[in-house]
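What follows is a group of structures, each given as structure tokens.
Derivation of every value follows stated rules applied to the coordinates shown; laboratory data play no part. This structure is a prediction, so every number in the text was calculated from the model and none was measured. Cβ atoms are built from the backbone, for glycine too; each structure is taken alone.
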Structure 1
Amino acid sequence: MDEQELERITGGDPVKGVIVGLGAVESGGGKEGYWLLAKSYFTLGLYKDGILALKEYLKQGGDEEKIRELIPLLPPDAQRVFEKKPAKKEVKEGEFDGNAFLEMANLLWDIGSPEEAKQNYLRAFECFIDEGNPEKAEEILAWMKERFPGDSDIASLSVPKESLFDKLSSIQFPEDPEREGEVRLRIAEKLREEGMIKHAVSELEKVMKIKSPARTRAINLIYDILHDREKGRLINLFEEVASLPLTDEEKLNLYYKLGMLYEEEGRKEKAEEYWRWIYTRKPDYMDVKERLRKEKKEAKVEEKPVPVLSVPVKKVGEENIQFL
């Protein structure tokens with residue numbers, strides 16, 4: 001299935017485009033899937049994800065012209081990267097530029113001095129590269145190959161070009177974590193609906209790690225997804241998020257869930273640490289007060305002293321006989 005057919009399936013919905021693109025990649029339609037992913041991510045404003053998808057598209061032999069179709073979806077500053085030519089080297093007064101060497105080379109060729117002409121063509125070729133004029137350098141290289149067939153020095157020459165891959169890698173994008181969080185959460189919800197749990201979790205991990213109002217909703221959703229599947233992984237993810245700068249409301253929600261997870265794992269002291277943190281800041285949060293009261297009662301039962309029974313001993317001769 002080609003890019004256009006995949007795109008028709010999405011009906012123009014970029015979130016569905018992400019779903020279809022990921023599905024295509026997983027089912028072996030890598031190149032086309034990556035192109036659709038790039039277009040969908042760009043449309044959603046997830047530019048870095050789109051660039052990564054385009055790089056994979058190129059690695060799999062994708063058409064550079066197809067990539068250029070997507071450039072208008074990028075922010076204006078990013079679009080300009082594709083219009084840039086190499087920086088021109090300043091020609092100082094008294095120095096020959098590419099045109100001067102080219103004129104001299106043509107003159108020497110016309111008067112029958114091919115070796116001297118060749119040296120000047122080579123200098124002109126190098127100058128045009130330094131001056132940021134690769135098109136002219138290509139033109140001169142073609143002339144030299146025509147006029148000096150079989151010359152190994154000329155045959156080995158090429159005009160260095162910044163690849164499209166390099167240009168993609170050089171682009172910097174403005175960050176908008178609030179918007180990014182909302183978009184990724186929307187994608188994650190759709191992925192979950194489609195049963196693509198691995199990808200849904202991946203998106204939710206990203207939301208949890210950026211400063212976005214969507215973070216708490218992402219925490220709640222990933223809790224629902226992983227609680228019965230991978231509790232250990234969920235604890236590790238939440239501990240990682242707990243080390244980030246969070247708002248008090250985010251901490252209350254996250255710490256409460258960590259407390260429940262640790263209690264379920266039998267790590268009551270760890271659970272109590274989180275609940276005590278919540279209690280000192282918001283005593284009426286959820287059922288924290290009741291949970292701490294319960295922990296306290298259970299601790300008292302465990303600490304109740306066990307009575308020591310005295311066993312009577314009767315001495316008979318040299319032996320002590322214990323009555324059990």
Structure 2
Amino acid sequence: MDASAVNANVTVDDFDSVVSYADQSAWQTPDPSSSSFNANNSQWLMGTFHSTTVVNTTISFNFTGPAIYVFGASGPAYGSYEVLVDGTSTTKSAYAAANVSLPYLLYSADNLTYAAHTLTLRNLGKQGADAGGDAFLFDFLRATVQLAPAGATVTNQTLEETDPSLKYSGTWGSNKSPNFSGGGSTFTNADKASVSFSFHGSAIYVFGDKKNDHGLYSVVLDANTPQIFNGISGCGGAFGMTCEQMKPTLAYFAHNLDGGLHNLSITNMAGVNKSFFDLDSVVLSVPSVYAPRTLDNNTSSSSSGNASASSPGGASPSPLAFG
């Protein structure tokens with residue numbers, strides 16, 4: 001990692017759609033739309049977590065950058081888990097005789113090459129010396145990214161869903177709530193309804209809503225291959241009017257972009273269930289100087305885990321806390 005550059009930690013919560021669950025039904029999570037839910041009184045980020053006792057169920061996350069930190073829980077109910085980074089496997093244990101203070105650092109890698117990486121977490125359950133059970137809990141992760149070279153400045157620009165630069169196709173409605181950025185959001189359950197826009201920036205963050213009546217959506221950046229994400233939430237049953245995360249969630253993130261004009265398009269894949277997609281806002285990181293990193297195809301890392309930590313080291317002094 002270039003410590004002299006303008007780096008930032010991007011925080012990704014367990015409810016953010018950029019995290020992929022191989023089988024949502026294998027996980028349990030608090031319902032953020034419940035009348036009894038209060039994130040302010042919770043020990044978990046945003047008041048939510050994903051926990052499971054199903055052995056071999058997985059979480060995955062794709063990122064580009066030199067460092068990643070994964071947080072969850074450790075205690076007598078927890079067992080072992082496998083961490084795969086670019087196919088390299090490490091087995092760790094979250095078992096402890098007593099519950100460990102939070103946030104608990106499940107895994108960290110802070111010397112990765114600046115390249116595209118895939119992180120996969122697999123619950124292994126009780127293994128060997130584990131005196132606990134089959135539980136595994138994921139709370140959030142942080143990925144370190146470079147926004148600009150040394151000496152540059154970076155400003156964040158927010159585009160609300162009503163910004164005239166956003167071009168909508170198909171039928172869209174609107175929501176009003178103090179939970180949304182700017183007090184509102186827009187939504188659609190029309191198949192192939194889309195929103196597109198052009199922008200300048202070294203990084204882009206798209207925020208939306210997360211609920212069990214949401215589903216798949218496709219994102220295309222410039223001429224790249226479409227990426228498919230799932231906006232369905234993790235409790236209350238698929239395609240039900242339940243389990244809504246009342247705060248904006250990270251629907252898409254890209255960085256290491258050059259100073260040219262970029263184009264982003266998001267398309268709802270409503271299908272027969274007429275699933276929804278919600279757009280709240282778009283945040284652009286705009287540097288005074290652009291210097292995208294050349295990606296290294298050779299991966300290497302130093303990693304650690306099984307230690308409690310309040311925040312990862314070696315990161316930006318002013319981390320972005322999205323998600």
Structure 3
Amino acid sequence: MTALTPEQIQQYKESFERMQRYDERLKIADNLNREKLDELVDLVNEIFSRNNVVGRIDKNHIKFNADYIGNIVKIDDKKLSEIIFNEIYPQPTLKLYSHFTNFNAACSILKNKELWLFNLINNFAAEEFRLFYEEHNIDGYKHFKETFGIKTDYRSLMSEIFSLCLTSDNNTSPDLWDYFGYSGTGIKLTFEIESKIPDFREVYYSNKDNPQKIPFLADLFDTILAKYNYPLNFTYISKIGAFYIHGKFDNEQEYRFLVKRTSDSYNAWNFVPVVFNNDITYIVLPFSSRLAEFKLRKVTKGPRCSNINFDIIKDILRANYSDTIDIEE
């Protein structure tokens with residue numbers, strides 16, 4: 001049997017000491033769960049109440065853990081996360097939602113009756129995803145690591161979150177045609193959307209002049225940390241950043257249909273990413289799927305879209321759609 005090297009012995013010693021320290025912290029957490037859990041629940045519900053948040057939790061929804069307070073492990077009912085997520089990002093209630101795109105993409109979408117959802121790496125330059133964590137002083141997502149086999153640094157998380165950007169049908173901002181309709185040469189597709197998953201949401205815009213934490217979350221994070229010297233950590237926090245957008249884009253009035261392939265709420269692993277450009281990938285979502293129903297209701301010609309191109313669009317509609325689709329020229 002080969003003898004251990006001094007370096008290996010030191011590694012085993014350090015690993016054993018880390019386990020011992022973790023076990024000690026776990027014992028402290030277990031004691032807090034016996035003695036302070038009722039108090040913690042009351043504190044969280046008090047924070048909800050003073051921020052006019054709908055919903056309350058009980059002892060089944062939160063725990064003291066070795067290094068944090070929350071519901072990541074040993075909690076099956078994720079009500080705490082649902083309350084927080086629903087408060088920040090309301091579920092959409094509009095009847096119609098529009099997606100701006102270029103002519104070629106519109107032809108493909110209409111012919112194949114499917115949408116391409118790009119991962120958030122596609123929006124990396126706009127500081128998406130990272131912005132929420134930076135403004136809320138959450139730095140764990142900056143560093144590469146794995147939790148239960150899942151990579152949890154922000155770039156790895158962004159690579160597994162795919163989104164379709166939409167706006168209200170009555171949003172008349174010319175910037176939408178400029179940015180997303182290819183300087184007005186593109187097409188606007190308007191849908192009625194029936195989402196079957198919880199990740200179709202209205203986005204939250206940060207304060208563009210004075211960036212600051214979401215007041216409700218700041219109260220929750222800061223009060224719990226000050227009281228118990230443990231940070232709050234909860235499921236869904238890895239996707240909150242996907243709906244948090246810089247305030248300079250608030251004229252877009254954006255809604256997002258998001259698919260997180262690692263979601264516990266729905267199994268999306270079978271939506272296999274297709275490489276578009278290096279680590280920018282997309283998934284293909286049919287108009288009709290187990291995740292949502294996208295019912296095409298209207299097609300609008302861009303202000304600089306050529307008549308020849310729009311005639312092609314109308315030919316595609318006549319050949320592929322029996323339902324009446326409104327056409328705006």
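Looking at structures 1, 2, 3, which one was helix-only ellipticity at 222 nm (-39500 (n - 2.57) for each DSSP H run of 4 or more, over all residues; to 500) calculated from, given that it came out as -20500? It traces back to 1.
Starting from the value 1.6: which structure in 1, 2, 3 was distance in nm of label points 7 Å out along Cα→Cβ at positions 56 and 184 calculated from? Structure 1 accounts for this read-out.
Given a computed value of -0.73, -0.87, -0.94, -1.15 for log10 I(q)/I(0) by the Debye sum over Cα atoms at q = 0.09, 0.11, 0.12, 0.15 Å⁻¹, which structure among 1, 2, 3 does it belong to? Here the read-out was taken from 1. For the read-out distance in nm of label points 7 Å out along Cα→Cβ at positions 16 and 120, a value of 2.2 was computed from one structure; give its label from 1, 2, 3. It traces back to 2.
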